[in-house]
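Structures incoming, each one as structure tokens.
Nothing in this text is a laboratory measurement; each read-out follows from the coordinates by a stated rule. Predicted model only: the values in this text are computed from it and were never measured. Cβ atoms are built from the backbone, for glycine too; each structure is taken alone.
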Structure I
Amino acid sequence: MQDVLSATFAALADPTRRAILARLAEGEATINELAEPFALTLPTVSRHVKVLEEAGLVSKRRSAQFRACQLQPEPLLAADRWLADYRRFFDERFDRLADQLRAMTAAAAREGAPLPPASTDENRED
């Protein structure tokens, strides 16, 4: 049995499943409705929904002759809480980098050194 985070991240690893979750964030939908934007068979979409369901990200409810899928956000909230520590780590690193760049720019300005041009996508050499 996978832990909740592992199951959540494994389910989110597929772009089709992420798109299905994005659609369900707008409201419940049937498998047919979820399949509309994809060039996939209904059984394939059903398998994606099954993975999401096993990860606890989706639930189904029966309504007359069809089953509606609904987003279950709790596993996403757990993943967000786990990522929050890393988000703080990177924010602190970027803040320190910004401070360092400001100090370097100020020192260069005091010394009269020419400053490099501001970085833009046009200046990139990828």
Structure II
Amino acid sequence: MESSMSKRQINIQAGDCSVVVVLDNNMTTDIIWESLPITTSGSTWGDEIYFRTDINLGEDNAKDVVDFGTVGFWPPGSAICLFFGPTPASEDNEIRPASPVNHVGWIDGDPKILKSFRSGDVIHVNRL
């Protein structure tokens, strides 16, 4: 069994919020890891923060509904997405991206701290 100590982690500073993301082990996360650091501005869409990257990838076992605290990569927008509640596309209590996202990892801690983020705030993504 893989030790949690061997999992790659990143820090995402989103406006006044900071979260640690534990990364999955897949092609998408390998490419994101090699692209760090990233500094850009972000946007919100319901209870989702997303920000564009220079990463161009297709779908990699993409999901159309995700769990609370999921971090995904949205191929059509070359964007990393942080999900902390329903989006405008959600039905009932599900968390539904605009279209399927590749699973990148999950937020370690309470994702609801991201609710204070505002579109246009600066985002910094770094390796831990």
Structure III
Amino acid sequence: MSTVSITINDSDLRRGLRALESAAADMTTAMRKIAGTLHAETDINFDETGRLQGSVSTEYDPSTAMIGTNTVYGAIHQFGGKTGRNESVELPARPYLTMDEDGNLQSEAVNSVLDTIQRHLESAAQC
């Protein structure tokens, strides 16, 4: 009886899986790109440039991408509400951030974020 022995060299696969694991563990690069994407999507939401648009900034770390503004009137523009003396003026919401009234990302932003994560992981797996 003859014996057949097959040896599979899986070093490339193992190297790719290690790179993928590393990329998934530290998503700083992807989060930086996602923060930039959220900023770009927010810019699209503005009809004209102004102080509020110029105040939009991003932050990111290995697991988070954030966008926001430090202007005191940013929230009233995003969500609407009462303002002015004795809160006598009702301002309608004029959303500019890439989220809806429930805090969910706009569909355009969701697609961009998912594309960024996919490209990040594919790039890592090709090392």
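The table for this structure:
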| item | result |
| --- | --- |
| Test item: helix-only ellipticity at 222 nm (-39500 (n - 2.57) for each DSSP H run of 4 or more, over all residues; to 500) calculated as -2000, pick one of I, II, III | II |
| Parent structure of the calculated result 0.65, given that FRET efficiency 1/(1 + (r/R0)^6) of positions 47 and 111 (r between Cβ atoms, R0 = 25 Å, to 0.05) is the read-out and I, II, III the choices | III |
| Winner on relative contact order in percent (Cα under 8 Å, 6 or more apart) once structures I, II, III are ranked, highest first | II |
| Read-out distance in nm of label points 7 Å out along Cα→Cβ at positions 79 and 103, computed value 2.2, structure in I, II, III | II |
